[in-house]
Structures are given as structure tokens and as C-alpha cells.
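Student: Take a look at the structures below.
What follows is calculated from the coordinates using simple rules that are stated; it is not laboratory data. Everything numeric here is computed off the predicted structure, so don't read it as measured data. Cβ atoms are built from the backbone, for glycine too; each structure is taken alone.
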Structure 1
């Protein structure tokens, strides 16, 4: 049997409306999978670039707070995790608490105390975490910050947005930190953004547990991208597999037709 005849019959079989329709569906699914894979890889590249910036910021020497923060705009994303220093006095009377902060599976809160700097501008300082009763929705007794003048060093963070940053006036509690929301209850202006404390001089013991450095892992995006590419290839492979399986079954069936309409190639003796 000439090979060209066999391939012609196979081609006629695959060009039937049924298999063409399935092929279109597979190509659509495959195209979506490829786009999702490319999106995951782009997120992986973004994460890698962000981690490079964060590593450089963590390794850099601290700079005066006014070089990074101001009273009119949030710090840029590239300034996150920069270390800044400020000197001033803690406004203990306006201490606040961020609820539902878990550490090592223990419920707790973050203690937020404004620092009135030498210029008179307030700096929102997250002094760290303390364990709390229940599930972290109650305010515990927090260690007092140093009295008098203190120099703080901390990582720059951008304000949270949305209802979670609203401050409950009666309790001074919130779900996330926003300097703009906190400023509304203070008698002085504050820098936009806040810092997570890494050290203070002089220091006191006990003190809240200091903030932990950021996660610099690459995340799952690279492997998710590979998975989506694999799904695209798998969809096409399934189409070929089922088409080939049905073709082979038709060759075994004596009632497969005359080989032209159904795509079945009859044995030479059956064509006589």
C-alpha cells in the first residue's frame, strides 16, 4: 500500500468536523495555558528583580529618615526595606496596637508608638510584637519604650490601604498600619509611611520582639509557569493520542466503510 495513500486517508480522517472541532478547542486551551505560563514567568522575573533591590537595601547603611520619608507622599516601592534613623521622643500616650499578628503560631499584636522627631514631625514606629491572649484581638500590657531622647533605626514600609487600616478611636487598635490614618488622632504632622524597628538607643529590656526580615524566596511562580506550559503540551498530546487510537480502531473494524468516507484503509484483498 503506497505511503502517500495511507497518509492521505489519515489526513481525511483528521479533517472531519469532529476532529477539527476538537483541535480548535485544544488550541484554545493550549493558548490560554501558554499565556498563564508566560504570566507566571513574568511574575518570577519581577520577584527576582524585587529581591535584588531588597537585598541591596538591607545591606545598605542607615540614612537619616528625612532622606527617604516626607510628609506629602509615600515612599517609593524601591525604598522599601531601606534602613533609616531618627532621633526624638516616644509619644507613649498615643500608643496603638495592630491586632491579629501571629508569630510562631502564637497570637499577638504589634505595638505602634509615634516618635516625635527633633524637627517636630512624627514618625510612626512599629516597635515589634508582643504575645496577646485569646486570638490576638485583645490588647496586652506592652513593655514601655525608653523615656527621653532615643535614636531609632528601622526598615521603611509603605502604608496599608483599605478598611483594615482604620483606627478604632476607643481602643487605638487597627488591623494594618497607615500613617495617614494614625495622623488623624495626633496633634502633629507625621511622615508618610512607617518603619519597623530594628534597634533603638538606649534600649530597654524587656521589649517587643523585633520585626523579622522579609522573605527573599523566589516563590512558586517559575514552577507554576512550567506546569502551564506542560498542560498546553499535554492538551495537544491528548488530541493526537485519542485521534490515533480511534484511527487504529477503525483499521481493525471490518465495517469501517470503504476507506474514503470513514478514513479507513482496507487491506488489499478486501479491495478486490
Structure 2
């Protein structure tokens, strides 16, 4: 009887401490599963299926909306392409996918930020046609690329800081109009794939000289702004959020708003894949990355 009373008292005394124990952080599979859960909820038009933080915020193409509006009303299914980036340290999960709307392919991006197991930030981009994306070839996005999904040997992985430094050489090169001037570290077979079209690398036919990503001719985008949105330290991927600024729409006024993933290991950029949309000059990201 005394032992039972002692244990009962001990458990009672521990209850406040147990109740205040913080939730375990969402690991890699947890974050990936949350992405799947989000995409399934969009296709089902049912945001109530998601574990949302009380202050959860949703934007589509940088415009804040009630969750359930926008593509939530029109999405019908998912295509075969999906490229994830998982930042366990920051509790961020992101993906580029092809989303179907009434049988038509749409380029779709989402960034989720989790806090205590609940979604607090939902940052999305939708690109439906060439006018919205400048480039639009979703039919070329059949499945995630082997190059972006190669798992580097641990000895090949760079530190988080070094990966970010190497990725940010890309906007630095665009700022001065030359990847050579900033000595961006591209692997010999590196490529750039934007909105479903090869824009640089060995298989590029877009324009003369585009087969060499480092030496290809570039516009000078002096107004470019870039932020690191996530770093996948296990897979060697850095995700940049960028506004290319004036001159990025090839003669049209406005800016390209870009989500760009960089595959980095062994001190080199091996692949660059992006989803981007056009926007008026001065468009805000809508988020503090």
C-alpha cells in the first residue's frame, strides 16, 4: 500500500514536467510525410486534413490567402514529377511537382515550415502557362532526375555553410553577368533545368554556347535578390528563393520570381533545377527567409 501511494504521488508530481516536455522535432521522414500529406490534402480540397499551428499563414505567388483558396479549389491530381528538399535542422520541407488542374499540367512549388509538429508557414507558387513562366514545358517533367537525387558519399558532402556559399555564387554571377568572374564551381557535366527546359549543360540546344553552364552568355541582372530557403545536408541540395529583377524577362518589364535547387557535393554544383514565374517589378517575396 505504501509503495503504491509513493508511486502515485511521484507520478502526480511529475505530471507538470511531462506536460511541459517539448514535442520531438520532425525528422527527415516526418518532414517528407508532411509534404505528402499536404499535396494529398490539396488534391482532396480539404485543408482540415492538415495539422496547422494557430498562426498558420498561406501564400500563393506571394499573395496571402485563406487556406483552401487558389489551387486548393482547382487541383485534380499529381503528375509523376516530384523533387523534394528536406531541411531537418530548420524544420523546413519543400518540393517542386507537376500538379494537374482539370487535365492540364501546372508547375507547383510548396515550402512548409513546421513548429512543434504543426505547419506554421505555407509558401507556394503556381505556374500555369508560358505567359506566367516565360518558359513552360511541364511535359518534360516526367520524374525526378537521377542527378538531383544521387545520394553523395559522406566524404563528398560539404558543410552547410560551404554549400550555401557555393550556391550563392550563382546569383553573384548573374549580378555581374558572368559565372567566370565569380568563379562559380560547376562540375563539367553540370546542367540547368528551368520550368521543364534544359537551359544550360551538355544537352542544351537553347542557344549557341549554352552547353557550358559556366561560360555561357548571361544577362547582367544587377538588381537580383537571393535568399537561402532551405539546405538539405544529407542530399547536398541548397534551395534559393530569388527575384531576378530588371532585365530578366528578355525585353518585357517585370521580374522572374525563382525557386532554384542546387545539387552540391565535392565542392561543385552538379545540377540546377528551378520553378519560376513572372511578376511585376517590386513584387515582395511575402516571407522573411
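Student: Starting from the value 4.7: which structure in 1, 2 was distance in nm of label points 7 Å out along Cα→Cβ at positions 130 and 226 calculated from?
Tutor: Details: 1: 4.7; 2: 2.8.
Computing distance in nm of label points 7 Å out along Cα→Cβ at positions 130 and 226 on every structure in 1, 2 gives 4.7 only for 1.
Student: Figure out for me which of the structures 1, 2 the number 109, 39, 30 belongs to, where Cα extents along the principal axes in Å was derived from the coordinates. Intermediate values should be presented prior to the final figure.
Tutor: Values: 1: 109, 39, 30; 2: 88, 46, 33.
Derived from 1, not from the others.
Student: Here helix-only ellipticity at 222 nm (-39500 (n - 2.57) for each DSSP H run of 4 or more, over all residues; to 500) was calculated and came to -6500; which of the structures 1, 2 was it taken from?
Tutor: Values: 1: -12000; 2: -6500.
Value -6500 for helix-only ellipticity at 222 nm (-39500 (n - 2.57) for each DSSP H run of 4 or more, over all residues; to 500) corresponds to 2 out of 1, 2.
Student: From which structure (1, 2) was Kirkwood radius over Cα pairs in Å, for residues 50-113 alone calculated, if the value obtained is 13.1? Show your work: numbers first, answer last.
Tutor: Working: 1: 14.4; 2: 13.1.
Answer by label: 2.
Student: Given that relative contact order in percent (Cα under 8 Å, 6 or more apart), derived from a single structure, equals 23, which label among 1, 2 identifies that structure? Intermediate values should be presented prior to the final figure.
Tutor: On the way: 1: 23; 2: 15.
Source structure for this number: 1.
Student: A value of 1.00 was derived for FRET efficiency 1/(1 + (r/R0)^6) of positions 58 and 154 (r between Cβ atoms, R0 = 30 Å, to 0.05); which structure in 1, 2 was it taken from? Before the final figure, lay out the partial values.
Tutor: On the way: 1: 1.00; 2: 0.20.
The read-out was computed on structure 1.
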